[in-house]
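Asker: I've put the structures underneath this note.
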Structure P
Amino acid sequence: MPERQQNGRRLPGISAIITCYNEEANIADCIESLSWCDEIVVVDSFSTDRTPEIARTHDKVQFLQRQYYGGASQKNWAIDRSRHEWILILDADERCTTALREEIQEVFRSGPECNAYTIARRVYFLGRLIRFSGWQHDRVSRLFRHGYAWYENRRVHAPLVTVGRSPLLSNPMDHFMVDSLEEYVDRITRYGHWGAAQWWIDGRPSHSWQVLVRPTWRFLRTYLLQLGILDGSRGLTFCALQAYGTFVKCALVWSWKINAARGLAPDLPAFDEDVAVWRGLDHIQHEQQTPD
């Protein structure tokens with residue numbers, strides 16, 4: 001894999017990965033924040049807006065399109081098509097800050113001590129930073145050495161499985177999570193459906209009480225215990241919407257259970273059945289079990 005030289009020291013190459021769908025308002029800024037990377041792999045889920053046109057105007061972009069089976073599937077597929085030793089993954093509504101870029105470059109200059117790193121996210125809701133509401137400790141593993149991390153086979157909210165520890169970097173990325181409430185309500189509903197499908201496929205037990213208790217607890221936990229009340233009207237709305245997503249998931253699973261007893265199967269979203277997309281998990285499991 002290609003390397004660069006800086007002050008006489010060989011620096012590893014880095015590929016950035018962005019997965020997107022109808023992100024014409026975000027894609028250019030996201031790509032620009034990653035312009036320091038050696039290549040940018042954009043995996044688009046057949047956007048119907050100007051996202052493809054905008055992405056293709058950037059010289060470092062390798063633009064690909066693929067049917068969407070969930071973020072984990074798209075990212076694993078993109079990892080296989082990345083050329084460099086290190087990979088940094090962002091969603092289109094995220095930005096690599098200048099401080100984060102400089103810290104990553106310093107890690108490379110000093111010589112990485114780990115095969116993966118975790119990055120904190122600053123979450124913005126309608127243009128304002130959300131300081132609490134359960135997001136004050138939002139961290140995601142997104143920077144890793146090629147071949148040492150893979151996403152778990154889940155339709156939504158899949159964790160990144162890494163070989164070895166993944167320490168937290170000091171500087172965060174920015175996550176412009178909600179700019180349009182209409183779009184976010186649609187997204188929350190969609191994620192609720194995907195979460196319900198994963199729950200159903202996993203065979204997790206479902207009970208009618210969960211439709212009331214789980215969303216209520218989600219709201220009380222984020223709004224009161226995790227201090228969403230201190231985020232003002234945005235905190236109230238944000239926490240209520242998160243609880244709504246939990247309600248959608250629990251209500252769907254409850255309804256599917258009732259209909260299954262009536263001989264009616266649920267209409268589940270498509271899952272990625274391509275074993276090649278998930279083969280890295282076997283490699284990582286082997287690495288984790290192999291003694292140093």
Structure Q
Amino acid sequence: MLASASTIAPSVDRIFWVLVALSVVIMAVVGTLVLSFAIKYREGTRAYRGPLPEWMSREVEIGWTVATLFVALFVFWWAASAQLPHFLLPKKALEIHIVAKQWMWKAQHPEGVREIDALHIPQGVPVRLEMTSQDVIHSFGVPAFRIKQDVLPGRYTATWFEATKPGDYHLFCTEYCGTAHARMTGTISVMPPEAYAAWLAAQPHGEDLAGEGAQLFTKFGCSGCHGAGSRVPAPPLAGLYDRPVTLADGTTVTADEDYLRTSIMRPEAQVVAGYPSVMPSYQGVASEEQVVAMVAYIKALDQGRSEAR
């Protein structure tokens with residue numbers, strides 16, 4: 001058996017073994033019936049071979065079908081209930097940004113520490129991964145944590161885990177992504193919180209994500225429209241994150257990471273009601289890492305409101 005090193009791993013293992021046991025029971029029942037009928041009705045025996053009574057054919061068929069349906073529905077309900085908490089991303093978690101690229105994993109910690117094909121995390125702390133791809137579809141898979149999440153170009157996906165055991169665990173790309181797909185691997189190192197803090201302090205620190213995003217915000221001229229005192233009509237960004245936004249077509253969306261990314265790369269796709277569509281596209285101008293940093297900066301503008309909640 002694989003190592004079990006996250007809070008979700010035991011529930012995934014339970015589902016696996018229950019499904020294995022159920023499959024064995026069904027296989028044993030069906031196999032026994034097939035074998036016994038093969039022996040009973042083999043050529044030359046005097047077993048009755050006439051038509052079954054109508055009531056037996058009808059009741060048995062309906063009963064078998066309904067019983068199978070109820071078992072399938074129960075298994076679906078039980079497995080879905082066990083997995084549902086994993087899809088509820090924790091609000092308070094260590095947020096790490098992942099950018100997938102043929103053929104490597106690039107990670108950036110909130111403090112600005114960067115890693116390639118490696119990720120150091122503290123034990124016993126929820127870790128939220130905000131991920132995007134720079135080229136094709138990849139998939140972030142860690143067997144020991146029992147997690148797997150597709151990483152898509154042009155949008156953000158997220159997953160989370162809480163590691164329970166210190167050690168080094170394999171990271172794989174579990175979606176075929178090109179000729180060197182098999183070499184797109186990495187190592188996740190789980191460390192006690194004190195050891196993680198010491199490791200983090202010893203790493204070369206660049207600008208944190210929000211600080212890097214603030215510099216890019218000025219570099220790309222965003223502050224000329226969205227900054228304080230600008231004469232260009234543009235939506236305010238402070239307090240925008242995670243708020244509902246009404247678009248020009250009358251629909252309402254939530255200003256999450258995907259919305260912010262789309263607004264930077266394809267602003268014409270979601271024009272805010274009451275504002276002209278004058279923002280230029282940064283597609284091909286800003287890299288995925290730069291967009292990640294600018295999104296982190298916009299989210300940081302909301303930090304005061306988030307802490308107040």
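Derivation of every value follows stated rules applied to the coordinates shown; laboratory data play no part. In this text the structure is predicted, and so the values were computed from the model without any measurement.
Asker: Kindly point out which one of P, Q the value -0.71, -1.13, -1.25 was derived from, the read-out being log10 I(q)/I(0) by the Debye sum over Cα atoms at q = 0.10, 0.14, 0.15 Å⁻¹. Intermediate values should be presented prior to the final figure.
Answerer: Details: P: -0.60, -1.16, -1.31; Q: -0.71, -1.13, -1.25.
That value comes from structure Q.
Asker: Which structure, out of P, Q, was Cα Rg over 2.2 N^0.38 Å, for residues 59-122 alone derived from, given a value of 2.06? Before the final figure, lay out each step's value.
Answerer: Details: P: 1.27; Q: 2.06.
Corresponding structure: Q.
Asker: So, one more: Which of P, Q yields 22, 29, 23, 21, 5 for P(r) over Cα pairs in 10 Å bins from 0, in percent, for residues 219-274 alone, as computed? Before the final figure, lay out the partial values.
Answerer: Numbers: P: 22, 29, 23, 21, 5; Q: 22, 57, 21, 0.
Traced to structure P.
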